[in-house]
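Next up: some structures, all given as structure tokens.
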Structure 1
Amino acid sequence: MERQQDYVLRTVEERGVRLIRLWFTDVLGQLKSVAISPAELENAFEEGMHFDGSAIDGFSRVQESDVLAKPDPNTFELLPWGDATDVSGRMFCDILSHDGNPFEGDPRQVLKRNLDRAHSRGFNFMVAPEMEFFYFRNGDASTPLEALDSGSYFDLTTADVASDLRKRTLLVLEHMGIPVEYSFHEDAPSQHEIDLRYTDALSMADNVMTFRLVVREIALEQGAYATFMPKPLAGVQGSGMHTHLSLFEGDENAFHDPGDQYGLSKVARGFIAGLMHHAPEITAVTNQLVNSYKRLIAGYEAPVYVTWARNNRSALIRIPVTKRGKQSSTRIEYRAPDPACNPYLAYSVILAAGLKGIEDGYELPNESLANVFEMTASERAAEGIRPLPQSLSDALDVMEQSELVAEALGEHIFEWFLRNKRSEWFDYKAQVTQFELDRYLPTW
């Protein structure tokens with residue numbers, strides 16, 4: 001750690017960095033930032049920077065407001081915008097209580113605590129998300145959204161603005177040390193996908209937060225608007241954050257077993273079973289907006305039922321085919337999350353559910369070979385296939401009864417999240433939508 005701090009201090013001096021931005025997130029996953037001068041950096045490493053936590057959603061109450069932002073030197077990167085005379089850097093922070101202990105309202109600390117639990121069992125948790133998003137010409141909710149292109153899946157759109165935006169985004173991500181595996185046009189008009197390369201869950205959560213900012217910043221530079229809203233347009237598919245998951249024991253992939261018919265180890269089977277068992281309980285965290293549930297409906301390639309399969313894309317959990325001789329790539333793909341989630345909390349509850357399945361020896365149900373959307377309700381019931389929650393309200397009801405989610409998030413965040421999201425649902429219910437006016441006003 002000291003060596004990395006020395007590297008940061010030396011780089012700041014050599015590159016003439018004028019500001020260092022300390023980043024962290026609130027409970028909902030909104031990025032927060034406080035800027036310090038190079039003169040304050042050494043003190044920030046040693047003692048942290050004080051700020052009023054009561055001003056941040058989900059952090060402290062007024063009577064316990066002081067918290068410390070302590071930068072993680074391993075996350076230092078130079079920001080790729082600004083000119084040569086205005087060089088800035090950034091670091092993600094861990095939030096500490098005034099006594100120096102991890103602050104229970106900090107999502108990054110929540111993930112670190114859950115990763116420590118996995119490490120104590122010999123596991124490293126590795127993830128790789130597929131980030132989907134839309135570009136629009138405007139971000140004004142009072143006017144109809146206008147797509148930048150009319151492309152479809154894998155279309156090569158060489159002359160449009162959206163293609164250039166994606167290219168510029170990739171270059172900036174590379175500059176910031178965030179490797180990309182794939183990039184392409186998605187199925188809906190002006191919908192795009194960028195897949196981030198596998199890494200440990202904490203680094204990836206930091207990367208997701210950086211990614212969302214970079215995508216928006218590059219769009220704004222070109223007078224466009226990027227959104228990670230799960231379902232901004234009716235009638236087309238929404239944006240997901242399908243996430244590939246695996247556990248490693250040292251250099252060995254704990255999910256791989258060459259003797260299994262599916263190549264899945266006992267650890268992998270337990271992890272999948274845990275995810276399936278607890279999927280309804282964690283959905284409020286992986287899909288935290290009212291709008292998230294406009295995506296999780298049949299007919300738009302999003303999961304609706306709790307199933308697993310190898311090549312069946314109607315399943316909640318998919319087992320991607322691995323290349324011959326690439327056993328280290330054995331993984332599962334969890335298809336429920338959307339890109340508006342808080343990645344620190346989402347990875348925490350996903351990991352907690354999987355570990356629970358391993359520790360308690362959950363039995364993996366049979367693979368779902370049929371298209372569950374074409375099955376009748378009675379056929380799904382006979383197969384023991386359960387639905388995911390159909391609304392934010394349903395998801396919160398299930399989450400509220402979950403000991404697993406309460407333990408994974410900690411009491412502070414668990415209770416605040418439920419209160420905040422109940423308020424969001426109440427505000428949504430109180431609205432009269434255009435759909436209701438169009439459907440009911442002429443006849444009732």
Structure 2
Amino acid sequence: MPASEIAHAVLARKMSALAATDAALARIARHDPVLNSFTDVLVDRARARARAIDAAIAAGKNPGPLAGVPFAVKNLFDVQGLPTRAGSKINRDLKPSPRDATLVERMEAAGAVLVGALNMGEYAYDFTGENVHDGPSRNPHDTTRMTGGSSGGSGGAVGGGLVPLALGSDTNGSIRVPSSFCGIFGLKPTYGRLSRARSFPFVSSLDHLGPFARSVDDLALAYDAMQGPDADDAACTTRPIEPVSALLAQDIGGLRIAIAGGYFQKNVFPEAKEAVARVAKALGITRVIEIPEAGRARAAAYVITTVEGASLHLDRLRKRPNDFDPAVRDRLIAGAMVPAPFVDRAQKFRRWYRAQMLELFKSVDVIIAPATPCVAPKLGQQTFVLDGVELPVRANIGIHTQPISFIGLPVVAVPVPLDPMPIGVQIIAAPWREELALRVAYALERMGVVAAPRSKGF
């Protein structure tokens with residue numbers, strides 16, 4: 001049941017919050033042994049929270065627009081009473097968190113019920129959803145395939161119907177990739193729009209937090225619940241709340257929408273081309289624009305990612321190198337050895353690239369691009385062949401997401417339900433214009449072009 005329907009039923013006293021919570025816990029108990037989306041299930045906390053919501057409603061109070069809606073969070077969010085493991089072995093030795101992350105607090109202030117923490121790639125340095133410590137999260141449309149990462153458990157839990165909403169993080173594509181592979185909607189907001197306070201960082205200058213859902217309505221409800229400045233996150237201290245739920249149905253006929261050409265039309269499998277073509281046809285758009293130097297933007301994103309990530313983990317690398325996923329450890333060590341002039345050049349290019357994109361958005365409102373080059377690869381798959389060239393899977397899944405998050409643009413990933421596997425398309429807007437991307441996503445959903453397909457057996 002969608003989050004909006006659950007909240008309506010709970011507020012109308014047609015369903016109790018406890019019943020909605022118990023139903024989610026039952027789905028998790030039944031299906032998560034296969035999907036491996038959860039690392040922690042918070043049965044007692046969730047049921048206590050649900051009972052409090054039911055008591056508030058019985059007393060004539062309104063718990064909020066997400067009343068009784070179960071949700072779960074990537075395990076890099078602080079959850080009171082749990083160590084914030086961030087997909088790692090090392091962090092399990094941390095003391096339990098004394099307080100929830102800001103976004104968890106805001107979701108619960110809107111009436112939602114936290115039911116657990118979700119599997120993820122180690123320290124968020126991952127595009128596959130394959131965790132060496134907790135095992136891989138599995139794609140609900142084909143459990144032999146990846147969910148994508150690093151928010152793999154979030155994608156699998158929502159795609160498999162275990163919860164209607166989940167939260168994840170996106171540094172280089174970690175919301176948009178699982179959304180694409182698992183056939184769901186995901187929102188990477190503008191950098192600084194949603195607070196990251198009390199979440200475990202990866203690359204502070206690139207990290208975003210955001211929601212996953214099975215409909216645009218639900219995505220917007222969660223986004224609205226989490227908005228607002230937060231003095232505990234220096235990047236999120238000034239923007240006012242700008243609700244979008246009431247704007248979704250506004251006509252998009254006057255919007256200037258274009259297809260990303262050049263770089264974004266290369267290195268894609270036929271299914272990615274087909275998904276973009278379907279979206280473009282439905283919107284009636286033929287204009288193609290060139291995003292300048294997108295390939296260099298991806299390269300610069302790699303430099304900044306590996307250097308900032310290495311800096312964060314230097315002490316762990318020195319003291320506990322054998323407790324890392326070897327693939328993550330080796331990339332972080334490589335990042336620690338990148339010469340300073342390379343980083344300086346990457347940051348200078350980043351400023352130039354952002355200025356170029358802002359200039360581009362003077363003539364266009366929304367840009368359409370692939371979310372991933374392919375549908376979900378098989379678990380353990382190391383390479384794929386693009387344009388006759390064999391490429392490593394892990395390094396190239398984010399080929400189309402990295403040039404966008406590099407400068408913090410807002411993106412809605414929408415699922416195109418191809419057969420046998422779904423694939424996502426990015427709807428990209430200018431900074432702080434999340435409502436434009438969400439309105440286009442909503443229109444496409446109403447047309448039936450994008451939708452979260454029901455997963456097999458879950």
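Comparing 1, 2, where is distance in nm of label points 7 Å out along Cα→Cβ at positions 138 and 370 highest?
Result for distance in nm of label points 7 Å out along Cα→Cβ at positions 138 and 370 over 1, 2: largest is 1.
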Structure from which 0.90 was derived, Cα Rg over 2.2 N^0.38 Å, options 1, 2: 2
If distance in nm of label points 7 Å out along Cα→Cβ at positions 26 and 386 is computed and equals 3.2, the structure in 1, 2: 1
Which of 1, 2 leads on mean count of other Cβ atoms within 10 Å over residues 66-73, largest value: 2
Computed 24, 21, 15 for semi-axes √(5λ) of the Cα gyration tensor in Å, for residues 90-257 alone - originating structure among 1, 2: 2
Among 1, 2, structure where mean count of other Cβ atoms within 10 Å over residues 98-105 as derived comes to 19.9: 2
Given 0.40 for FRET efficiency 1/(1 + (r/R0)^6) of positions 322 and 426 (r between Cβ atoms, R0 = 35 Å, to 0.05), calculated: source structure among 1, 2: 2
Distance in nm of label points 7 Å out along Cα→Cβ at positions 218 and 298 - highest-scoring structure of 1, 2: 1
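Just so you know, all these numbers are worked out from the coordinates, no wet-lab data involved. Worth saying up front: this structure is predicted, and the values here are computed from it rather than measured. Cβ atoms are built from the backbone, for glycine too; each structure is taken alone.
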